[in-house]
Structure P
Amino acid sequence: MPETQFILITGRSTKQGKSLHLGKEAAEYREEVSTLQMNLKDLEALGLQDGGQAQVKSNYGSIVVKLKKTDIPQGIVFIPYGELSNVLIGPDTQATGMPDSKGITVEVERHG
């Protein structure tokens, strides 16, 4: 059985920054912040496809995202900051005012 656990990294993406001027409701922005980037070998091991959908779960919540193959290292997944990523990172700030947004263990599974 393939490994379904990955380390989630969130952050700003270049495409997200370029589309922000259109507003957070713009199609380009919404698509970017709802797309999970994965290594092609990880996608294939899970039987997933570039452009397909997956469910991503953490200890804090679950989301459904579009998948995009990238050259990100195996075992790591990336999603830009936004409404969906916030579901996965949880609210704890360890008194810093900013929740952890990197190094979060998530499960990735086929959706549907």
Structure Q
Amino acid sequence: MNRENDQLDDIKTEVFKLEDLVEYQKNSVVSKTLIDRESGTLTLFALDRGQSISEHSAPYDALVLILDGEAKITISGQDLELESGESTVMPANEPHSLEAQKRFKMLLIMIR
């Protein structure tokens, strides 16, 4: 995707809070891609309580930064509980899933 299509281009000279760029929606998982390039992606997610992203794997390492709330992330069968301000790396090719026992927002950074 071209730089002209990046969502951050609209706000690149402003001060902003990442968690304000995506809103919770009842009974939903909301995602907003900020940057999508051959070299990687930045995507914001907001998961309402009880929502999840089912187990899958990706061919690249991904850093998860919890911006708001609390998340349960399972990586290769190991459960991690993260809260606002905490991060973890989901290793390439390892199965992982995410669950909102309480609602949460996160930034997913994937570098290819």
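We did not get these values from a lab; they are worked out from the coordinates using the rules stated. A quick note: this is a predicted structure, and the numbers were derived from the prediction, not measured. Cβ atoms are built from the backbone, for glycine too; each structure is taken alone.
Out of P, Q, which structure matches 1.3 when distance in nm of label points 7 Å out along Cα→Cβ at positions 21 and 37 is calculated?
Of the structures listed, the value fits Q.
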| The value 0 for helix-only ellipticity at 222 nm (-39500 (n - 2.57) for each DSSP H run of 4 or more, over all residues; to 500) was derived from one model only; which of P, Q is it? | Q
| said: For distance in nm of label points 7 Å out along Cα→Cβ at positions 45 and 61, which structure out of P, Q has the highest calculated value? | reply: P
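By the measure relative contact order in percent (Cα under 8 Å, 6 or more apart), tell me the structure among P, Q with the highest figure.
Details: P: 39; Q: 30.
If we compare relative contact order in percent (Cα under 8 Å, 6 or more apart) over P, Q, the biggest value is for P.
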